[in-house]
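In what follows, structures are represented as C-alpha cells.
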Structure I
C-alpha cells in the first residue's frame, strides 16, 4: 500500500489545499493529512477545529478517488511524523519560487535523517497559486470576501471567528 503524508498547519484549509489533496490522491492509496500543531504560528483555529475542517473537506475528495484519507495531528519533526504513519512519500504543495527555496532545504534535512522517505512537490494550480492561509485570514479579518479562496464552510467559519459578515465581491467600476 502506498501511503503519502501531506503536512501543513491548515489554518484554515484553502482551495489550494483541496487542489493538492485531490491531486495527491492519484499518487497514493492512503493519504494522511498531517496537521501541524505549531504553537509558534499562533493558529486562529484550534487543533480540533482544523482536524474537523480537514475531515469534512478532504473526506469526500478521498472517497471520490477511492483513497482513504486520515487526519493526523503532529507536533514532532516532519520526518518522524512520516515514520509514525508509515508514509513512503511526503507531498508538498508549491506556489512560488520562495516556497521552493524553503522546501529544498527541508528535503535535504529530511533525507539526511531518513533517506527512504521521498518528497514529491505538486505545483499549485494556476487558479490557486496566490492563495495563502495567512492572506486569507487577513482578508477575512478586514471584512473582505474570502469565498474565491476557501470552501463555503471555511468562509463561514472565518466570518464567525472575526465577527464579520460574509461579503459578496464588490464589482469594480470600469
Structure II
C-alpha cells in the first residue's frame, strides 16, 4: 500500500494546516470556526476580483480556498451547529476548527453524565490536555485532521491523521450530503 496522497488529499491537508496555523496565530481560547472549501480554480473563475485579492489564478486547479463563515447565531457546540447546516453543490468541502479538553483514557469512566458537571470535571482534571482540532472533509471522501496541543504549541508538533476525531469528521461529512 502506498503512502502517497492524491492531489485532492494533499490539497485538503494543505488547507487544514493553513487554517489551523491562521487560527493559532490568534491565540488560544477561540470560539469554534467553520469554513467552506472552494475549489480555487472555480473561485477564480466565478469571483475574479476576490480571487485576485487572494492571489489565486486559474492555475490553482487542485487547491482549495477556505472561506470562513460568519457564525452569528449562538450555538451550544459546533457539532450541534453542524447538524443544521447543508452546503450548496459548489462547495467542495468543509473545514472546522474547535478547541477541546482531552482526558486520559483512564479518566473516561469517571466523567459525569450531566454535560455541565462533565465540563467542570474535565477542566479540573490534573491529566487534561487542551487541544485545538482542525478537521477538513471533501465531497469526494478525503479527510484530514490536525491536532495542536496547548502544552506543545508549535507548528512542528502538529499531529496529523485522516480520522483522528471521528465524530467531527462524521458531522462535517453530513453537511455535504
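Remarks
- helix-only ellipticity at 222 nm (-39500 (n - 2.57) for each DSSP H run of 4 or more, over all residues; to 500) from the coordinates reads -9500; which among I, II: II
- Structure from which 53, 39, 32 was derived, Cα extents along the principal axes in Å, options I, II: II
- Distance in nm of label points 7 Å out along Cα→Cβ at positions 9 and 153 derived as 3.3 - corresponding label from I, II: II
- Structure from which 24, 26, 28, 19, 4 was derived, P(r) over Cα pairs in 10 Å bins from 0, in percent, for residues 105-144 alone, options I, II: I
- Value 12.9, calculated as Kirkwood radius over Cα pairs in Å, for residues 41-88 alone, assigned to which of I, II: II
- Structures I, II, by FRET efficiency 1/(1 + (r/R0)^6) of positions 17 and 121 (r between Cβ atoms, R0 = 30 Å, to 0.05): label with the highest value: I
- Ranking I, II by distance in nm of label points 7 Å out along Cα→Cβ at positions 129 and 161, the structure that comes out highest: I
Bear in mind these aren't lab numbers, they're just calculated from the coordinates by the rules spelled out. Just so it is clear, the model here is predicted, and its values are computed rather than measured. Cβ atoms are built from the backbone, for glycine too; each structure is taken alone.
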